Structure formats: C-alpha cells, structure tokens
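Nothing in this text is a laboratory measurement; each read-out follows from the coordinates by a stated rule. These numbers come from a predicted model, not from an experiment. Cβ atoms are built from the backbone, for glycine too; each structure is taken alone.
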Structure P
Amino acid sequence: MMTDNIRALVSYRLEQAGESLAAGKLLLEQGLFRPSINRSYYAMFYSVLALLTTRREETSKHARAIALFDKEFVKAGLFSKQFSRWLHEAFDLRQRSDYSPQFLPTEEDARGVLDQATSFVIEIKAKLTTMAS
C-alpha cells in the first residue's frame, strides 16, 4: 500500500523520467548524441528510483540503484533480464560518453538508447500503475 508521500515521490520521479526522455529526443534530433545518451539513461535511472521508492529504498548512487533493480525486480521476475541488460548498457554508454575523451557516440548509439529508454519507462509506469491499484 502506497502512502500519499510515497505516491508523490513516485509521481515526481516519473515526471523526471518523462522530462529526460523528451530532452533525449530533442537532443537526438539536434544531432547532440552525447547529451541525448545522458538524458535517455537518466530517464531509466529516474524510473528505477520511482520503483525503489515503492520498496522504501532511496539512493543517489547509480551502481546501487542498478543493483537493487536487478535484485528486487529482475531476479524477482517482475521485469525481464532484457530490462536489466538495457539499463546496464545505457549506464556504460553514458559513462563512456560523459567521461571518455576519445569516445564519440554515434547517432545509432543515441537512437538505440532512446528507444530502449522509452520502452523501459513505459513498462515501469505500467507496472507502477498496477502496483498502486
């Protein structure tokens, strides 16, 4: 059962995820692949934080959020291993894009992460809707 405070935080995290997806799409359309990847990954991260909120888990550490998602939701069978793989790949690509000076992401990289992030966020929103009812 979600309290009003939990519901409000879940809603806020999903709003962040939606804004990040929209930004990722706009950045991709402008040919800004590195920041598009960043925003697409963050859409996934914020939606994971929304899920973790329902378990009274809160973290700002990306590796911890990903590990908790895998443990609490993928291993439990609530999401497929494909979602775990997408999240790990998006995190790795975002790290390389943001911190490796020699790495130049392609349009294909950015489009792939945006597409996966879109499916990821949609699925998490659907799961959260069923959890709330």
Structure Q
Amino acid sequence: MKALLIAIGLLLLALPARADSYQEHDYILNCSGCHRMDGTGSKNVPSLHAMAELRGKPGARAYWAQVPGAAQAPLNDARLAALLNWLVQRFTGHSPSPLYTEGQVKRLRRTPLTDPVARRVEIRDAIPR
C-alpha cells in the first residue's frame, strides 16, 4: 500500500502543472465548441484571431458582447465581462479600454444580434470618421 501511495505521488509530480484562469475555463466551456480551442473558428464561425481587425472600430465593443454565443452564455454578467476582457487581450494583444464592466455587459446582452455576420461586416468595412 505504501508503495502504491509513493507511485501515485510520483505520478502526480510528473504531470505538467498548469495554472489556468477562470476566464480560460469559461472560454473552454462556453466558446471553444464553436471557436475551437485555439480560436481559429470554422467555415461558419469567425476566427477570434480576426478580432484585431475590429479592435477600435465603432461598434466592436458592443458587437463582441452581443453576438449570440456571448449574449446567451450561461455566465453571469461579471463573469462574461471578465471573459470578454480576457478574449480581447488574448486575441488582439491589447486590453480593452475601458475594460468591460458588469453593468455594461448586462445592458448589451439584453439585445443579442440576430445577424452577427452582417453586423461584423458593417463594423469591419466602416469608414473611419
């Protein structure tokens, strides 16, 4: 029995350690099914790596909170705000400014987009003012 406990202890020490954030767990559970683990998306789901082309454009912040997958995610408003902040940082290389707040997310997710593809094209192709 003692040898078994030692063997289990050694196996646990040999496993790679990983300190995931709760935002990464929320991404895995709520986003990766469509956007894939690495964010590449698919034929029907945009790559999260393309968030950079929308960053800073009018409407992008609201868009990211209003896409159906985000707006209807089974996360409370504070968790969704934290996840959106993490996503923008991860896939654009810049923190959103200002950061998403619980109150902002609560307001935005009340009106999920009915045609996120068309809205994304509008934001992407908008001429800067």
Structure R
Amino acid sequence: MNFFATNAPSWYASLIKPSFAPPPAAFGIAWSILYPIIFITFGIVFWLAAKKKIPRLVALLFALNLLYNFAFSPIQFGLQNNLLAAADIVLLLATLIWAIFAIWKHSKVLALAQIPYLLWVSFATVLQISVTVLNA
C-alpha cells in the first residue's frame, strides 16, 4: 500500500477548496509549531501515567489522539480518500477534546497547553469536511 502517493501535491491542488483554505505553506508552519508542543506535553502525560500519577485511561486518550493524527496524512494523501480523512479528523478532534477534559483535573497547565493544537485541529476539521463536501 502506498501511504504517500507521488501525485499527492497535484491531487490536493486539484481539489475544490473553500475560500478560507490557507495556502499549503501554512500547514507546514502550523505543524512546525504544534508538533514540539505535542511532543513535550504528550510526553509528560505518558510519563505521569507511567509513574501512576494519573490514570492510564488519560494517557490512552492522548495515545488515541496521536494514532488519529499520524493516520491522517496517509489517508488523505496516500489513499486520497477525503471521506475517510474527514472521519479520521473528526475522531482526532473528539479524542483531543476528551483528552483535554481528562487531564484538566490533574494538570490545568497540560490542558491549557493543548489550546493551540485544539484551535488548529478545529479549523482543520472544518476545512476537511468542507473539502469533502465540495468534492463529493
């Protein structure tokens, strides 16, 4: 299975996008900022769970979020499946919201640190659903 199709940039460029779609460079900039935040904060969550300072279920929510995050690009750009990518990003957003609520009572700092990620994923969810509908 080819997870990153060689024609992915031209395929994505050919899709109908809503007027609020950012230029492709914006995605790289956003993720360059977000991935260090995710790496550090999720790492702390996993460390706290390993030390039994928070329930493992909290860490599981963060792990599921990572799974959906890492699955998005192969689905969107490898399989070139907008509908499946839309389903994935909705699950990504849902697990992020659930994870924020789950970590809140243990660490408000870790919960609040997810706000930039939450804002971007919320925007990306609206964008992906719009792209999916426009190209159905």
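So if we calculate distance in nm of label points 7 Å out along Cα→Cβ at positions 78 and 102 for every structure here (P, Q, R), which label has the highest result?
Values: P: 4.1; Q: 0.4; R: 2.4.
For this comparison of distance in nm of label points 7 Å out along Cα→Cβ at positions 78 and 102, the top structure is P.
Which structure, out of P, Q, R, was distance in nm of label points 7 Å out along Cα→Cβ at positions 62 and 86 calculated from, if the result is 2.7?
Values: P: 1.8; Q: 2.7; R: 3.2.
Here the read-out was taken from Q.
For which of the structures P, Q, R does the calculation of Kirkwood radius over Cα pairs in Å return 15.8?
For Kirkwood radius over Cα pairs in Å, the value 15.8 is produced by structure R.
Taking FRET efficiency 1/(1 + (r/R0)^6) of positions 6 and 94 (r between Cβ atoms, R0 = 30 Å, to 0.05) as the criterion, which structure among P, Q, R has the greatest value? Display every interim value, and only then the final one.
On the way: P: 0.65; Q: 0.05; R: 0.40.
With respect to FRET efficiency 1/(1 + (r/R0)^6) of positions 6 and 94 (r between Cβ atoms, R0 = 30 Å, to 0.05), the highest-scoring structure among P, Q, R is P.
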